[in-house]
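The numbers here are math on the coordinates, done by the rules we state, and not lab data. The model shown is predicted, which means the values in this text are computed figures rather than measured ones. Cβ atoms are built from the backbone, for glycine too; each structure is taken alone.
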Structure P
Amino acid sequence: MTFRELDIVFLSFREPQKEQFWTDLKSLVPWARRVDGVRGFLAAFRRCAEVARTEHFLMIDGDTRLLDSFDPDMKLPALDQESVLTWASRNAINGLVYGNGCLKLWPKRRLLEMTSNDGFRRASGYFIDDIRYARQPGLFSETSPNGSPEQAFTYGFREALRFCVEGNLRPKPAHADACQFLGSKHRMLQIICGVGSDVVNGIWANIGAVEAVRYHLDGGAQSVIGDYDWLSAAGHRTSRTYDSRPGQLCRRAIEEINLVTGLGLFWLEPAESLAFKRKEGSSDA
């Protein structure tokens, strides 16, 4: 089985670049199909399954484009009805290579069987609890959630809040030398908060991430991760606060967070951010 033998479905909603990315995708895989503007994760995913004509299909997010390394004739592992194969995507803002914007090869039947949002993890609002995810080797896509300040803010906020929830971030005790925040998500949070000001709207991803950490420490509800109307309103409110001095205010907020958590967050000026990404390469998380 190869990608060429499967339907490829482009799932878009509010992404500012979605029409250009759709055009680019059709030029590479003319048989691609599209689902656009469906509200709600479950409804959108089910609609993708409905338009797919093959028993498995590859889903591509509306802010993601395929790289030249994508080979439609690549031989795929054995497929089953209980697993989703994923290929990590490179983030155009910060260089991280991980699950955000990843390519997902879904079993059509499993999605059609879903009848409520109960199966979706509340911490991410995206993945389904009772299905296996099998990450595959290779880098075939790049996700660009920086088509507008609002999109970048939403990306930074959602990802940082997810890491805070999954990492069980808490303020450090007065006597502690480091925060109670373990694992790879610590480094990823540092990068999402601090790297990316060298690209268009990248600083708004940093601001979104910083504001998500503050929101979490203040006891905010994790359910907002999947509420794009709430996130849009939060982005507009935040832009009024940060607009005149975004870099300076972002750094100040980070200093305040570090005092109560010991996270060691940082924020890099554009030249520093670019140098960081060139030195680190694509950070595989």
Structure Q
Amino acid sequence: MELLDLIGHTPLINLSFLSPQPERVSLFAKAEWMNPGGSLKDRSVKQILTRAIEDGLLLPGKTILDSSSGNAGISYSMIGAALGYAVNIVIPENASNERKMRLRAHGAQLIETDALEGYDQAIRHVHELYANSPDKYFFADQYSNQANVLAHYHGTGAELIAQVLGPITHFVCGVGTGGSLTGIARRLKAEYPAVVIVGIRPERWPGIEGLKPLGEKEDILPKIFDASLVDRWLDVSADEAKSMCLTMAGRGYFVGQSSGAYLAGCCKLMAELSEGVVTTLMCDSGERYFSTGLWQS
């Protein structure tokens, strides 16, 4: 077995203790921190890079290039190192120190952008870098690369169907690149046409790391995100996400901000339901957020 073989097939955890009626409304979440890079992003990055090699787009001597808020960058640096490629990541300067340290440990070069200009500035800057040196880089472009969606259609979504006993009635997820929501939702709707896809929408400020506050004019909408798959949206604040992270830590689960947001959304949803099987993702662990102040009371 090699490093890439460890990616995917994560455990499904029963979190029905969060449900007001656990005997009628159950909750299951995929433990994505169990991937070797510590997050859900290992799945999409593995698919993007291995497919690029197969298609002759990622050649020896090329440098892997993309923008990231942190987790995908770790996946690029880890998998790139395993495959023997240099990695350059454009990242907002306010990304957590823990993420930056992991990136550098794998040998990635970080190009930091002004935090005040938002994450979309990192996206704009990576496009400029590639336009100026197209022969130097393989631009992975996770926001536009359909391999991102396919990783979750064939991987995460298929695993959910296999692991959950009986029909899934709801799936709750937010949008970073849109790859996980789009891929999983398509797979679930193919299997269970009546499934309700619930999108988590964070507030603009202070925001939730890794999730886009959709609906703002200045936001760059990911090209791979299929908004037509979302049946309803739920707003979750950074304070609600943090409160849920602390609640989960008190039950032994140490999860990051996006996971807290998803689970807070699940609780809002479950309060409305008389019965159902709700599913979601726990994208990464809380250990990457100490320097952000997430765990300060």
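Suppose you compute distance in nm of label points 7 Å out along Cα→Cβ at positions 210 and 274 for every structure in P, Q: which one lands on 3.6? Answer by label: Q.
Can you spot which of P, Q the value 33, 20, 18 was calculated from, given it is semi-axes √(5λ) of the Cα gyration tensor in Å? It was calculated from structure P. Tell me which structure, out of P, Q, gives 0.45 once FRET efficiency 1/(1 + (r/R0)^6) of positions 226 and 250 (r between Cβ atoms, R0 = 35 Å, to 0.05) is calculated. Among P, Q, the structure yielding 0.45 for FRET efficiency 1/(1 + (r/R0)^6) of positions 226 and 250 (r between Cβ atoms, R0 = 35 Å, to 0.05) is Q. From P, Q, which structure was helix-only ellipticity at 222 nm (-39500 (n - 2.57) for each DSSP H run of 4 or more, over all residues; to 500) = -12500 calculated on? The read-out comes from structure P. Here distance in nm of label points 7 Å out along Cα→Cβ at positions 114 and 170 was derived from just one of the structures P, Q, and that gives 4.2; the source is Q.
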